[in-house]
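Rule-based calculations on the coordinates, nothing more; no lab input. Keep in mind that this is a model prediction, so the values were computed, not measured.
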Structure P
Amino acid sequence: MPNIRIRSGKLWGKVGHKSRKGENTMFMGEYQHSLDTKGRLIIPAKFREDLGTGAVMTRGLDNCLFLFPQSEWKTLEEKLKTLPLTKADARQFVRFFFSGATECGLDKQGRIIVPPTLREYGEIDKDVTVIGVSNRVEIWSKERWQAYMTRAEESYEIIAESIVELGI
C-alpha cells in the first residue's frame, strides 16, 4: 500500500479520496469562519486543494451543509441512482438531497458563495464552523455546532460502545 501525505504532513496508509494530485487524502479538523455580507465563506486553506476548482454543496444531515469535491459527488450520485424508485423513502431522500445541491467554485481568495436557500436551511447568519469529515466538508452555524457537540459529548462513550458491533 503506498504511503500518502495527509494534511498534517505525516505519512499514512491509503485513506479517503484521491486529490487532484493523485494523493489519497481526507478532510479533517475544525475551523471558525464568518460569512461576509455577500454570503461568501472562506474555505480553510487545508481543504482548498482537495476541493479543486469546484465542488458541490447541498443540504446535509443534522441541519448542516455538505460540501463534496466533484469526484466524491460523482461517486455518491452513482450510488443514489441505484436506489429503487418504488420506495417512497428513497425518492424523498434523493429529492431532498439533489434539489438543494449547487455547484460552487472557489474564487481567488478561497471563498465560496453559500446560496440563501442553503443558509436558511442551515440557519447560518454569520459565524460558521467548518469541519472536515473524511470525504466531505461540513458547514455548520456556530450555534448549531456548539449545541450538537454538547449533545454528542454526553453520549460519546455510549455511541463508541455501540459501534464496536460495526467492526471498528
Structure Q
Amino acid sequence: MNFTIEEMKEADWQQVSEIYAAGIKTKIATFQNEVPSWEEWDKGHSLNCRFVARSGEQILGWAALSPVSSRCVYAGVGEVSIYIGDKYRGIGVGTTLLNHLVRCSEEKGYWTIQAGIIKENLTSRSLHKKCGFREIGYRERLGRMDTGKWHDVILMERRSTLTGNES
C-alpha cells in the first residue's frame, strides 16, 4: 500500500480520534478511557512533530510528541504517542511513522524521546525496539484501567546521536 507521512492538521482530527478510540478499546494502548476534544489534545502535545500516515483521504495512523515537563531543562525530552488503524497494522505504517518522528525530533533538537508502554502491549514494544528504542525499566502497577485492572508500564527511550548525547 502506498502512503505518505504528512503533518497532522486539525482537519485530520475526526479520523485521528477514531484510531485513538480503537486503541483505547484495546485496554493495553493507553490508560485514557475516552478520546479528548481536539482542543484538549492539541494543548497536551508539542506543536511540532505530529504526523499522520495518509493514503489518499484515508488516515492509516498517527504519531506525536508531548512535552514531559514544562521546565526548560527538559525542553529536549518528548514522550511518544503512536497509533495505527486496525486494518493497517503489519504493513510498515508504524515503522515509517515512528522513524519519521525520530528524525523530526532530532531536527527539532530533542535529545531523548521516551515511551511508557503497557507491559502487555508487545506489538508496541517491538515497534519501538525496531526503531532504536531500548527498555530502561518498568513501573509496577502504575495505572489502572476503568475495568479496575492494574498494569505495569515498560519505560523505553531513544537517545539522539545528533546532539552529542550518545553516552
Structure R
Amino acid sequence: MKAGKIITTHGLRGEVKVYPLTDSPDDFKRLKEVVVKKGDKTSRHRLERAARFKNVMVVKLSDIDDVDTARTYVDSLVLAERDQLKELRKDQYYEADLIGMKVSDERYGELGVLSEVLHTGANDVYSVRLEDGKELLLPAIHSCILDVDVDNKSMRVHVLDGLMEL
C-alpha cells in the first residue's frame, strides 16, 4: 500500500522528507518497516525515525546514512504492509483498494473503472475512466457513493444530475 512519496532530502545524515499518502501524516509513526520503490527497483528499510514537519514527514530509513545516498531515493514511493496500517472505520477505504474498481450507476449501468482518487479541500473526488475513454469526476459523498464492495472490486454509485453528458 502506498504510504508516501519521498520528495527531497533533509540534512546531511540521510534523512528524507516524505509526502504522506495516508489520511494522517502521523500514521507514519506506527510503521516499523517499509519498501521503497523507484521504477522497477525496490528495497526494504526499517523506519528508524519519523517526525512531522509541517505537511510532510522527516524520515530516517535504515541503510541510508548520507545525503548523497538519500538523494538517489527522491521521487520514490514508500510502501507499507497492510498489517502495519491502522484499522479503518466503516465507510473508510484504502485508496489502493479503490483503484481499479468497476463502477456502475443505478440509471446508466456499467460506467467504467475508478482510476484515481483526487484529494480536495472539502471531500475526495473519484476519477472514473468511462468505457468511451472520457473521465467522470464523482464526489466521494454519501449521496453519490451508494455501495463499495472491496472483495468484489466494485462500486455502485448515483451520478448526480449534470455530472454526466450523454
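Summary of values
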quantity	calculated
Source structure (of P, Q, R) for semi-axes √(5λ) of the Cα gyration tensor in Å, computed value 23, 22, 20	P
With helix-only ellipticity at 222 nm (-39500 (n - 2.57) for each DSSP H run of 4 or more, over all residues; to 500) derived as -1000, matching label from P, Q, R	R
